[in-house]
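Novice: Please find the structures below.
Here, each number is a calculation from the coordinates, and none is a lab measurement. Note that the structure is a prediction, hence the values are computed from the model and not measured.
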Structure P
Amino acid sequence: MSDIHKWRKSSYSGDAANNCVEVTRAPDAAILLRESDEPQTVIATTPAALRALTQAVRAGRFDHLSR
């Protein structure tokens with residue numbers, strides 16, 4: 001997949017070469033996510049589902065998992 005998509009690195013990743021999340025959009029409008037150190041593993045989601053996840057993370061709904 002890396003050959004046909006233009007992957008963008010997360011701004012939170014800083015200068016880390018192989019320690020970042022990358023994102024791109026597929027032709028069918030899906031959002032594709034991958035970890036740079038495992039580029040062959042790609043997660044596909046919809047814009048709405050990704051938006052719901054990021055809103056939940058920002059709201060702290062998963063904070064209890066890190067305790």
Structure Q
Amino acid sequence: MSLRFGLAVLGVLELLAPRQVVDFWMDLAVTDDGDVELRPWVYTAARVEGLVIVLWYLTRRPDE
């Protein structure tokens with residue numbers, strides 16, 4: 001239950017602030033201090049992912 005709720009919170013964050021969420025995870029993923037430039041579609045994909053997560057959370061049955 002709490003894992004699903006945490007995933008739903010992440011989905012809302014991705015939906016509302018995709019740039020901050022992606023930049024946070026990229027800062028963790030990149031080990032060196034090199035400059036990594038992401039393509040603009042990455043933020044759109046994160047927003048779509050957030051929407052899918054939120055829709056999944058809202059439409060699932062409580063007993064699942």
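Novice: For which of P, Q does semi-axes √(5λ) of the Cα gyration tensor in Å, calculated from the coordinates, equal 22, 17, 10?
Specialist: Source structure for this number: P.
Novice: Oh, and also: Comparing relative contact order in percent (Cα under 8 Å, 6 or more apart) across P, Q, which is largest?
Specialist: Top value of relative contact order in percent (Cα under 8 Å, 6 or more apart), among P, Q, belongs to structure Q.
Novice: Identify the structure, out of P, Q, from whose coordinates helix-only ellipticity at 222 nm (-39500 (n - 2.57) for each DSSP H run of 4 or more, over all residues; to 500) was calculated to give -23500.
Specialist: Here the read-out was taken from Q.
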